[in-house]
1. To which of P, Q does the computed value 33 (relative contact order in percent (Cα under 8 Å, 6 or more apart)) belong?
2. helix-only ellipticity at 222 nm (-39500 (n - 2.57) for each DSSP H run of 4 or more, over all residues; to 500) computed as -3500: which structure among P, Q?
3. Any idea which of P, Q comes out highest on Cα Rg over 2.2 N^0.38 Å, for residues 63-102 alone?
4. With distance in nm of label points 7 Å out along Cα→Cβ at positions 55 and 79 derived from the coordinates and found to be 2.5, which of P, Q does the value describe?
5. Say we calculate volume of the Cα convex hull per residue in Å³ for every structure; which of P, Q gives the highest result?
6. Taking distance in nm of label points 7 Å out along Cα→Cβ at positions 119 and 135 from the coordinates of each of P, Q, which one would give 4.1?
Structure P
Amino acid sequence: MIHILQTALLLIFPVLVIGAALRDATSYTIPNWLSLALVAAFPVAALAMGLPLSAIGLNAAVGAVALVAGMGMFALGWIGGGDAKLFAAAALWLGLAPAMTYLAVTGVAGGALAVGLLGLRSSYVQPFVPAGTGWFARLAKPGENVPYGVAIAVGALAAFPASTLVAHL
């Protein structure tokens with residue numbers, strides 16, 4: 001029974017991260033409640049997994065460093081505020097060990113997303129994009145922002161199997 005509860009608590013992370021990516025792709029916003037839910041669920045999951053307080057503190061420190069980095073990227077105009085909060089909330093769950101994987105995969109996914117959107121927004125492809133006000137038309141609109149929450153989610157999901165929480169399952 002405990003194992004089922006632990007697994008259910010671990011599923012919170014991918015569900016919320018995927019939800020944030022979908023919201024960002026379709027509306028260019030990541031609701032605060034998604035990042036707050038990740039932060040609030042972490043201590044519950046960590047205690048249920050039997051993480052020592054030192055590991056919980058290390059994960060919190062990684063999350064804090066990611067928040068400062070996210071705030072810096074936001075200040076430079078590289079990402080949105082929701083992206084910065086999601087970046088930090090995901091880092092809290094991942095911890096130190098998978099941090100480099102998280103950063104590397106997020107960067108590569110962000111680059112691939114940007115290149116894909118440049119292609120989608122090119123004058124060669126625009127005649128084939130359906131007209132309208134839907135989320136896809138907005139995604140394909142030249143000059144629009146990049147929903148970087150998608151790249152953050154890809155990086156977070158790639159790094160999650162190596163996280164401290166999963167290791168304690």
Structure Q
Amino acid sequence: MKLAIAAATATGLLAGCAMMGGGGPSAKATLQATKGNSAAGTVTFIQRGDKVQVVANITGLKPGQEHGFHIHDKGDCSSGDGMSTAGHYNPLGKPHAHPSTPNRHAGDLPALTADSYGSATLSTELDVITVADGPTSVVGRGLIVHAQPDDYKTQPTGNAGARIACAVIQKN
């Protein structure tokens with residue numbers, strides 16, 4: 001009897017995890033420093049229903065500083081300075097804005113805040129992008145860490161400065 005109850009409980013827990021959207025499509029970006037910089041790290045994107053969980057672990061940032069963080073239109077880091085990624089990813093034609101506002105670029109991500117060692121972590125859910133195929137999919141796009149904070153006002157860039165790390169978002 002105890003074994004049957006334990007099995008039923010385990011089955012219920014597994015079903016609950018599946019309902020939370022743990023098995024959606026995912027993508028990963030491996031950030032590498034642009035010329036003259038040292039920022040690097042990994043970022044994962046996991047589709048969970050109509051939202052995407054973004055988890056970032058970045059090192060080599062300026063200690064104690066906020067850094068702009070954006071998805072860019074082109075998945076191309078060949079230029080050495082990140083400029084080959086072009087502008088912010090904006091398939092819906094929205095203005096640049098803070099990621100907490102609904103009327104924003106699909107590529108507007110929350111800022112990275114470096115600790116006293118120059119490391120930053122981020123875990124957030126976004127509702128304007130997808131990992132699954134479609135018009136707002138981030139797969140194949142560029143990912144950029146900027147040298148300065150994003151002011152969330154200057155159009156279309158946020159005045160976040162140089163591109164200090166670059167990656168291409170690739171489907172897992």
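Derivation of every value follows stated rules applied to the coordinates shown; laboratory data play no part. Being a predicted model, the structure only gives us computed values, none of them experimental. Cβ atoms are built from the backbone, for glycine too; each structure is taken alone.
1. Traced to structure P.
2. Q
3. Q
4. That value comes from structure P.
5. Q
6. Comparing all candidates, it corresponds to Q.
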